[in-house]
Structure 1
Amino acid sequence: MAIPTTRQVVHVVRYPDGMPQEADFALDQRALRAPGAGEVLLRTQWLSMDPYLRPLLAGRYAVPRPELGAVVPGGALSQVVHSNSGCLAAGDWVVGDTGWCDYATLAAESLRKVNPVQAPLSTALGVLGIPGLTAWAGLKTIARPQAGETVLVSTAAGAVGSVAGQLARLSGCRTVGIAGLPEKCAIAREAFGFDECVSHQSPTFVEDLRAACPEGIDVYFDNVGGPVLEAALSMLRTRARVVLCGMSAQYNQAQRPAGPNLGPVIGARAILQGLVVFDHLARFAEFTADVAPLVRDGRMHYRESISEGLASAPSAFIAMMAGRNLGKALVRVAS
């Protein structure tokens with residue numbers, strides 16, 4: 001195909017104040033740079049919607065936030081349409097940080113090649129992508145679940161939480177999930193095999209959680225922080241492990257809230273450790289070898305919430321941040 005000279009992008013118009021709004025973003029047509037030596041031209045197929053973008057736009061993330069007018073950051077599954085690299089060829093499928101756009105030019109060395117026959121391509125952004133790696137690494141390196149233990153997972157129907165719960169169950173653990181919408185609790189139980197799932201939106205959430213975990217918890221995989229984390233910490237058993245993976249409860253707040261009472265962590269002699277998935281990227285092949293067969297033979301399940309077209313990316317992101325997605329949030333940019 002002829003190399004295009006322009007591309008569509010979604011750029012940052014203003015930094016969100018509280019819950020993101022569609023007016024924070026805009027669709028634009030911009031020049032597309034031709035690939036140089038060692039670079040490839042990519043056509044975006046699937047765009048990943050990820051919660052980390054909200055603290056990134058607020059300037060509260062590990063890397064600087066994008067300037068106003070810049071393309072919104074984000075990962076995507078793309079196909080190589082032109083290559084000036086010896087390691088990638090036209091037609092190859094890759095995952096990389098293209099941003100919200102329909103075409104991108106990137107260094108080949110910055111991309112991860114995807115096997116298109118291993119599983120549906122979209123899984124490279126979910127269960128077999130960074131969310132899956134996050135869950136796997138948290139369990140492998142921090143949680144270390146043992147058969148017979150009780151593992152509690154927040155955002156149990158989400159892209160990370162659903163994988164963490166299923167891996168814990170496959171290790172012989174009793175798994176209890178926390179989700180928001182009743183539909184998400186049902187998905188956690190029926191699609192992902194959680195033994196129990198309670199809603200943090202329930203007025204009796206703490207009582208419900210204690211009833212679901214009458215003997216306390218050995219592992220808590222936290223994706224939300226805030227009051228949910230505080231409730232979980234009060235239920236730690238001796239030598240419990242806590243994986244601090246995400247703080248979505250505060251992503252839309254202008255100021256960080258007061259932290260939870262960590263006294264129970266001391267009393268339980270628990271391990272409470274932060275998880276940053278970028279520390280584990282070198283283990284991607286090991287993770288894939290473990291989890292891809294589980295996806296292939298149906299022992300690992302996943303769900304996706306799909307929006308159509310690049311222009312839908314802002315509304316898809318907002319819906320995800322509001323908790324309205326019922327699976328890994330994706331935008332299908334090209335058919």
Structure 2
Amino acid sequence: MCCRQDITEKELEPRVEVPLFLEAIKGMKFFDPHVHMTSRTTDDYQAMADAGVVALIEPAFWLGQPRTGVSTFQDYYSSLIGWERFRSSQFGIKHYCTIGLNSREANNEALAEQVMEILPLFLYKEGVVGVGEIGFDDQTKAEEKYYRLQLLLAKEASLPVQIHTPHRDKKRGTQRSMDIAIDCGLSPDMVIVDHNNEETVEEVLERGFWAAFTIYPFTKMGNERMVEIVKKYGAERIMINSAADWGISDPLAVPKTAALMKQHGISDEFIHLVTYKNAITAFGKSGQLHEADFETVQQVDQSIKFQGNTILRGGQQPRIDKGSLIIK
């Protein structure tokens with residue numbers, strides 16, 4: 001066998017193909033209103049920026065194992081309004097968050113009481129656009145107790161609420177979530193009911209709440225199903241998100257779903273509403289974000305630091321060329 005010795009540098013370069021879905025959505029802007037970036041890498045931020053994501057909301061949630069003290073909650077909340085907000089900005093994406101005691105850890109009542117004491121310290125911080133994600137998991141008495149208390153905090157702060165609907169017995173849990181929100185005096189247009197599916201969407205919309213859908217591989221809501229929901233119900237008060245948490249998930253779920261909607265003939269107007277505009281309208285009620293915030297491209301300087309730290313390592317140069325075979 002003969003081995004060539006005259007291979008050029010050009011031939012050594014990998015053939016990087018642009019994913020087809022990016023061509024379909026070229027020039028479009030996206031807002032992902034529920035994405036847990038704490039669990040993602042800088043590559044994910046770059047990929048999201050390349051796909052047109054200009055802004056996102058990161059809800060406070062369970063991190064995969066129970067926290068053991070209130071200080072761990074305090075550090076986590078601080079990271080959402082601090083380091084993670086900075087890290088997102090280094091890729092030209094505006095980062096917002098919702099702050100709350102999640103339903104799983106509400107069942108540790110001794111710790112939950114301590115968390116409730118510190119929540120008001122964070123709800124009025126810059127970049128906090130709601131109370132969330134809160135609601136039910138196993139639909140226990142403790143979960144309802146702390147859900148109600150946080151709804152009252154949201155009402156006092158005039159902030160939207162981001163509800164986590166349970167994975168088990170979802171229809172009943174979704175109905176209870178809405179009933180309790182009304183009972184606590186919240187207007188439905190201040191409440192975003194998340195993780196909907198075909199079983200819950202109709203009642204959520206009929207009652208005047210926002211219906212959010214998490215596009216998740218193998219569970220919750222695939223994007224082919226989402227296309228059919230938009231065909232049936234339209235785009236009013238509907239939004240989609242990726243969650244992109246520490247499990248199997250896809251941080252590009254929003255732009256990919258937009259591309260699939262285009263493929264299925266859904267109008268650009270509807271796509272714009274469910275992947276961008278509706279999230280801004282719903283969470284804009286916080287007074288913390290406005291559509292004008294995303295009309296110009298953010299200038300990025302990856303050399304700047306946050307509390308002495310930077311996303312660059314060891315003299316690294318900003319924005320690596322991921323198409324290069326050589327990693328310098």
Structure 3
Amino acid sequence: MTRCAVLGTGSWGTAFAMILADAGCEVVLWGRRKELVDAIDTGHVNPDYLPQLTLPAGIRATTDAAEALAGADFAVLAVPSQTLRENLAAWAPLLGPQTVLVSLMKGIELGTTKRMSEVVQEVAQVGPERVVVVTGPNLAGEIANRQPAATVVACTDEQVAKRFQAACHTPYFRPYTNTDVVGCELGGAVKNVIGLAVGMADGMGLGDNTKATLITRGLAETMRLGLALGADPVTFAGLAGMGDLVATCSSPLSRNHTFGTNLGRGMSLEETIAATKQTAEGVKSCASVLDLAQRTGVEMPIVAAVVDVVHHGRPTQEALQNLMARSAKPERR
């Protein structure tokens with residue numbers, strides 16, 4: 001039986017533990033807080049993040065990372081992207097020599113502008129063939145109800161991707177493999193930022209034309225960055241690109257969309273953070289995405305506008321006006 005450690009008891013980590021258990025894997029879920037871990041281990045419920053979900057009885061939970069990782073074929077990393085480096089530094093000595101690390105995170109590291117798979121390789125000192133990325137339109141609340149969804153399992157080694165594909169394939173969760181790790185990760189990271197922008201438009205009471213414009217031009221920005229970094233453009237037309245972008249920009253279950261909506265309604269950044277119980281990855285990653293774009297020489301005006309609002313206090317209406325006032329150009333640029 002395939003043994004999986006899931007490190008992180010948030011919504012997505014918990015839902016993914018359910019997927020793995022439903023697919024027939026032995027699953028141990030690690031969490032930092034004893035009271036939450038005890039609730040999962042004894043009551044099979046995560047009361048803080050997915051209280052409506054009764055977890056499969058076979059899932060065990062522990063606060064001991066060594067116990068969770070012992071003998072694991074796959075170590076699934078489900079922590080906020082900006083905490084990955086610190087967490088993984090503590091876990092790396094506990095990894096088995098053949099353990100494959102699986103990233104559920106969608107972000108770009110602040111300061112280094114590294115993708116999550118790059119951080120994993122650096123900190124755990126493993127090659128790219130031992131790092132898998134899972135990304136796509138995967139809203140945890142819907143998956144917790146076992147509603148049909150698809151995802152991308154990306155790895156530079158297609159055979160490793162196929163191994164994890166088999167480990168998480170269920171009647172309601174359909175994984176597709178891809179070897180374009182760069183494109184898949186960029187699609188997942190940038191869509192959070194575009195989700196903030198679309199949320200702001202919703203909060204301002206703007207209509208579908210505005211939202212469609214932000215989605216499609218946001219995808220164009222993502223593709224430009226991806227091409228500059230060697231990604232396959234076809235990736236952005238698939239689940240990791242357009243699929244994830246549409247889900248994030250259209251669903252009230254999206255943390256980034258909801259965060260942006262509150263900003264668009266006039267809430268301050270501090271008020272919006274206080275009202276948000278879970279991590280909206282785009283809030284921090286927008287700065288690192290823009291930093292990566294500038295280092296790469298790629299223009300990303302929507303991302304820049306989001307950074308202006310979130311980190312520099314620019315009013316959302318003013319940011320929108322600045323976007324619309326940009327000089328006209330051909331669509332393919």
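Key figures
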| read-out | value |
| --- | --- |
| For -6500 (helix-only ellipticity at 222 nm (-39500 (n - 2.57) for each DSSP H run of 4 or more, over all residues; to 500), calculated) the corresponding structure among 1, 2, 3 | 1 |
| Among 1, 2, 3, structure where Cα Rg over 2.2 N^0.38 Å, for residues 79-134 alone as derived comes to 1.13 | 1 |
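Where a number appears in this text, it was derived from the coordinates with a stated rule and is not lab data. A quick note: this is a predicted structure, and the numbers were derived from the prediction, not measured.
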